[in-house]
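A.B. asks: Presented below are the structures under discussion, each in the form of structure tokens.
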Structure 1
Amino acid sequence: MSTEPSALAMVPFVSVDHMMKIVHGTGLQTFLTELAAYIEEDFRRWELFDKTPRIASHSAEGVIELMPTSDGEVYGFKYVNGHPKNTKQGLQTVTAFGLLADVSNGYPVLLSEMTILTALRTAATSALVGRYLAPKGSTTMAIIGNGAQSEFQAHAFKAICGIERVRLYDIDPAATEKCARNLQGSGLAVETFRSPEEAVEGAQIITTATADKQYATILTDNMIGSGVHINAVGGDCPGKTELHRDILLRSDIFVEFPPQTRVEGEIQQLDPEHGVTELWQVMTGAAAGRRDAGQITLFDSVGFAIEDFSALRYIRSKLEPGSNCIELDMLADPDDPRDLFGMLMRAG
């Protein structure tokens, strides 16, 4: 009997290098647009999915989370961490990997890096939501917090919402300089500012994407006028917020999955019964999105497992064996399924 791995033992693996090649081979703007379409498709079939708040292990330094879901045919999960102090040690704040499996037999069908993919899906989700909620004809976005997510947000809103100008601010001028440098040649007009008040002036869309794990007030009530869309990305765990409570009270709030967002999002500051609208209802037409030009809309973004499922599903559709993935010998596949021990002994 053979001790060599069979085809059933092999699982496609998309490495960081593979992911970068897929993005470049597809084109960043096309990748973001196609990814958003997969996310929208899954939001429109929201009721088919298993839904549970992510399973989180919190520490003083950060959080490690598992994010599972299934549509009944395919199961997926993502492992992800969030450690804001990591950058001081030359490490990423967020790292991730994910897996898809066939529900009918439990066998994995894809293992993938998700550090880059999470950044892409977060931005694609933000811009997809912006297409439903941002003021009609929006051309200018402010980005408060110019760390690892900022450039992805700018490119996604350009590709999906038609943004033409971005206004940048970060408490660390080096981060703003980095973001502005990376956006050169993007087709976006980029301006940098010394205060968040200056950055948000004249912007129809305001994105907050800061990393510190603390109750913070990145935007104060007096900074927000009527007729804007706020894309609040940074507040994504208990004890971490970016917006003054009074902004929330003036806004129509849209969320992914209320049981998770009420614990992790900006609305952890509000009464548990405060009304919110679920995004899947907006995308299916069951609930209204933006109703008028003067409305303040707020996407209280925390990230949900179905978005990661969509991203993995999209990547699986792009696979070309031997080109942008490798096959890993991950699953024991004995000639006799009942003789796993015999397989082990024959390998000696």
Structure 2
Amino acid sequence: MGKKVYVDLAHPFSAEIPRWPYFDKPAIDNAHTMAKGGVLTSKITCTMHTGTHCDAPRHVMEYEFDGRRARYTHEMPVDAYTGDAVVLKLDVEPWTLITGEHLDAACKACGFDPADLEGKVLCLNTGMHRLFDDSKAYYHYSIGTGVDAGKWFVDHKVKCVAMDSQALDHPLHTAMGNNGMTRMNLLGATGKPITEEYKELFGEEAYAEFDKEEYIRIHGQAAYDEKFGDLENIGCWGTWEPCHKEMLGHGIVGVENLGGDLDKIPAGKVFTFLCFPLRWYMGDGSMARCAAQIDEDLLLDVPDRTYAYGGTGFGEAEGNGDSCLEYMQKLFNRNK
């Protein structure tokens, strides 16, 4: 074994950090300054689900599947978000809804036995972390998971899932689509609602996975109950963030917006994932610093991640991968 090194897996935080479509902008001020008081002391006002952060069960549900009241951050074990971990790299098309088949294929591609996931932190590298910015590409058109992947995580008894995308669920499973209290159904790049764009690209039946009324119309109530009934039985809206609820309702916590130098971590190799949210009493989640402790000899030779928020150059000369524009061109040209 070689020297152990630490790799940062968190996006840097600032007042300009990209944030979920209806979250408030972080406000950062100084209570003291060096010139005036000889010390520098800052205060921050923001949603705790900004940037790289942890979710607790109480964030999305009142009751877990075993009937207990959904737990707050302070009620989770101290090692809930940390421990032995493995990265799975998902080579999928833009806006893909990740299923168990995708996850099985990712395990096979790196030679990792899914049976060995029990008790481990699972980190998903979909490539979305390279597009982290205030953009439609990262938020509206993110690759993401749903009820099928959520049940796959439960079946394989992982302890935590850390995703490099905007949420634990595909964007159309969230309030960006036709779910949730706000049901924003945001406008996409074509000027049409993203729900309509998805139907045009993938068809009505594919879209129905994200919309309770459409799923029942196309497949019938019995089929809906078979797929989403366990969520409905504990008072949840089945197509609204089902991966969140399948995971968190079974005690599998989640990390969203994983980033940093994730591409340095090879798929299928076990390492130590370090992540500790604030011990926030009655917290629904918390911003966190995530890192990998890994054998230096295992690191992949990729450029260090650089950050330039606000569309100021990421994904270009810095070597972070495709730009948001290139990602969206791949999405909308897929049928041409």
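Since every read-out is calculated from the coordinates, none of them should be taken as a lab result. This structure is a prediction, so every number in the text was calculated from the model and none was measured. Cβ atoms are built from the backbone, for glycine too; each structure is taken alone.
A.B. asks: Tell me which of 1, 2 gives 3.5 when you compute distance in nm of label points 7 Å out along Cα→Cβ at positions 7 and 175.
C.D. replies: Corresponding structure: 2.
A.B. asks: Further question: 1, 2: which one has helix-only ellipticity at 222 nm (-39500 (n - 2.57) for each DSSP H run of 4 or more, over all residues; to 500), as calculated, at -6000?
C.D. replies: Working: 1: -9500; 2: -6000.
Label of the source structure: 2.
A.B. asks: Have a look at 1, 2 and say which one yields 3.4 for distance in nm of label points 7 Å out along Cα→Cβ at positions 79 and 327, as calculated.
C.D. replies: So the calculation was done on 2.
A.B. asks: Separate question: For the read-out Kirkwood radius over Cα pairs in Å, for residues 63-190 alone, a value of 16.4 was computed from one structure; give its label from 1, 2.
C.D. replies: Structure 1 accounts for this read-out.
A.B. asks: Comparing structures 1, 2 by FRET efficiency 1/(1 + (r/R0)^6) of positions 159 and 271 (r between Cβ atoms, R0 = 41 Å, to 0.05), which one has the largest value?
C.D. replies: 2
A.B. asks: Now a separate question. Comparing structures 1, 2 by FRET efficiency 1/(1 + (r/R0)^6) of positions 151 and 215 (r between Cβ atoms, R0 = 25 Å, to 0.05), which one has the largest value?
C.D. replies: 2
A.B. asks: While we're here: To test your reading of the models, identify which of 1, 2 gives 0.98 for Cα Rg over 2.2 N^0.38 Å when calculated.
C.D. replies: It traces back to 2.
A.B. asks: Suppose mean count of other Cβ atoms within 10 Å over residues 135-142 works out to 18.0; of 1, 2, which structure was it derived from? Please report the intermediate quantities before stating the final value.
C.D. replies: Working: 1: 18.0; 2: 23.1.
It was calculated from structure 1.
A.B. asks: Between structures 1, 2, where is relative contact order in percent (Cα under 8 Å, 6 or more apart) highest?
C.D. replies: 2
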